[in-house]
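Okay, got some structures for you below.
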Structure 1
Amino acid sequence: MDDMIGRHTKDAGHRAWWVAAVAGVAIVVAGAFSTMPGILQDPLRGEFHWSRGSIGLAASVNMLLYGLTAPYAAALMDRFGIRRVVVAALATVAAGAVLTTVMSAAWQFTLFWGFLVGLGTGSLSMTLGTTVTNRWFTARRGLVTGILSSGSVLGQMVFLPALSWTIDHYDWRPALVTLALAAVAVTPLVHLVLRDHPADIGRRPYGSDTFTPRPDPVPGAARRTVTVLCGAARTVPFWLLAATFAICGASTNGIMWTHFAPAAHDHGMPVTTASTLLAFIGVFNVAGTILSGWLTDRRDARRLLAVYFLLRGLLMVSLPLIMTATVGPPMMVFVVAFGLLDLATVPPVIALCRTFYGEDSAIVFGWTNAAHQVGAASASFLGGVARDTFGSYDPVWLALGAACASAALLSLCIRAHGAPADTVEADEKTYASSAPRR
């Protein structure tokens, strides 16, 4: 009994929690960048007379690179260490934000915001959270994954109202400089606290009874990233996870974080009010993601995904009916419900990647996250095109509602926790036979 009490006390102050906290701060800062195109649309259209499609293109490139960078970032963290990759990513997003303030053409917005910020935030995405969780924790993984996954939305919640207010009362450039300064301010904290592996400080992972030596650096990060993809692509679960996560990206980052504020403004709602609603979505997003992580430790991940997508689809098709110039009870119900469901899909997807792909799960999740961002980029661009073409976002909400219903069905097709043992073993053996030898 005394040993159990002593171990609990020791684990409560485990360095893993500090490492996770600093990684979370970096993810929070990166998350603040994700909603900026949505609140920049009107200022940029007013100053430069760009179309929504032109602005949406930059946002699409950003989201696409955010996704494509993630799996390579995971491999680079294996090769060069978490701390070096995070510092480089923070410097990249700061540079991209500052350069955006001096742009004068739409292609420059695509280059500075789409390319540079996309590369940087892609290295500070949920892949960072997955890598930290896999290395530093053996217990509470679902909970920690949920907390870190909520970091990107927490960044939106913390920064979005202030950035929107700054744009309304001053200009859009000071808002971007504020983001750049936030990225720079986090860098010393990363240097001081973030460590690559528990063995670096002579500790065991949180919840583990055995000491795990630090693995040797893995050479050929880019080659390994592609090799892991080739192995995973030979298994059915990978494609089902990628398809469902692509729909997830389209119905969250792609449409909500880029086009919700302009859509609300179409109905007469002030952009500041719409941005505040997005911030409230972020508040409930944190709670929903943490709750989902807790549930993932206890329930069938694929069933959770099916429920999340079905409910999200119902919310999507309700938007044309409840979006007005004022914030009424139906809109508040939407904000709470969508917030709880937005990133709730992440912990189950990470858990399923871990089930099938083991030590390569961070890279595999990076590739499923790339699919997420392909969906987001497509929705961001096509959402703007649809608005320019039809004069309304209503067809977009209805189409995404149908897509979410499809994702719910696909989730139930994934053979994972709770499926027949021989099916799971067959999928694992298929991956193992083609996985890279290390």
Structure 2
Amino acid sequence: MSKKTRPQSSPVDRSSRGSGRGFLSNARRGAKWASKRKPDADTVPPEERTWKTRIRTYLPYIGIPTLDVILGIVAVCAATLLIGGWKTAYLPAAIGQTWFALHGVSFTIDGVYLSQVPLLPAIGIVALMAWRVRAATAKQVSILDLAVIAGLVIVLPLLASAMALFMVSDASAVFAIEPPPAWQALVLPPCIHLIGFLFGIRHVLWQALATTVRVPVVAVDTARAASLLLLFLCAGCGLVLLLVLAARYQSIGEAYAAYPNSGWGSAIMLMLLSILYLPNAVLGTLAVLLGGSFHVGSGEVSLFDVLSVPLPPFPLFAAIPATVAPWAAVLLAVPVTILCAFFVRRTSTMVEVAAIGSWSAAMFAVCLLLARGHAGAYGVVGADLASAVLFLFIWTVGVGGLVWLVRFVRTFLNRSHAEEE
């Protein structure tokens, strides 16, 4: 009787209970997986981030552009070998040599030593790394985050340079090439990437970092001002260089005429090489316009004298005259005018002027070291380092100090007139 009268569960009730248990179990399972999910550094406060989280978050920002550079080198080298009809056995050596050439490392081919490499590719790599570092530090970051980013910026090109050095060293036993010095191969590429890291950090972040480590903020402000000043000077001197090349177009034609049987291919290659070496020429022009000198082997050119030597048939060397014009010293006004305009628009104390001069000289020295070097049988090609850096410091401090003095005297006189009234 009890069995007949006992209510039985309907199929609907069973299904509902089953679905309820499934929902709860799925919810627990989802919570379990959510607890195991690795947090991203962007969603975790800086003080709670781990080293593993930081590396996993910032590795794509630095690793992807580095990989893009490597893949671009591989693609260009492979395409060049295929178009030129050369053996694919040259590919590893070509990849390694190209990696070094893009980062300012010297190389030797058929006994010809070349350490004056074009700066434009290195500038492109610096700009690429600065762009990615700026994207990586767009949100809130800590000092440890910056340390991880800097470590990735240094380690990744170091590993790529070690692989390139191995490939070039291995190929040197078969082909007529020599590996570069190990210190250059392993130091210069990370330094180029590190320069991009320094320029990629935002100015506000640099100020906060200086405050944290108890460094005067004026050091950060003057460093930024010095980089802008050096950029303005290079732009002005680059314009002068282009005007000189346009005025001496006949010499450029003679440089192209030195390769009569080469056709349009060599002319295009000379044009591309001239564009790649244009930053080197701009830095040399700036050194000359500051009062320094530019050397091509035993030859020398300045605004006051020229020691002529046979020059390579290269279009950019058309800017070097055989004799100095009597009015050449007037070109000293180009950097002086740029310096005057810079300090007139910027209110600076004398301490800041001295700091800007020091930063400018240091940055200019680094640029000149990267821009000069040996060019085979022609010897050292580049600006005289000591005189160029010294003249830049003197002109910067002198012009900036003069502008500060004029502004100080004007303020003093205005204050005196106000007190008399």
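Worth pointing out:
- For the set 1, 2, ranking by Rg/Rh (Cα atoms, Kirkwood Rh) places 2 highest.
- Structure from which 16 was derived, relative contact order in percent (Cα under 8 Å, 6 or more apart), options 1, 2: 2
- Label whose coordinates, when distance in nm of label points 7 Å out along Cα→Cβ at positions 150 and 358 is calculated, return 3.3 (choices 1, 2): 1
- Which entry (1, 2) yields the derived value 19.9 for Kirkwood radius over Cα pairs in Å, for residues 166-341 alone: 2
- When helix-only ellipticity at 222 nm (-39500 (n - 2.57) for each DSSP H run of 4 or more, over all residues; to 500) is computed across structures 1, 2, the figure -25500 traces back to 1.
Bear in mind that the values in this text are calculations on the coordinates, not laboratory data. Quick caveat: nothing in here was measured; it's all calculated off a predicted structure. Cβ atoms are built from the backbone, for glycine too; each structure is taken alone.
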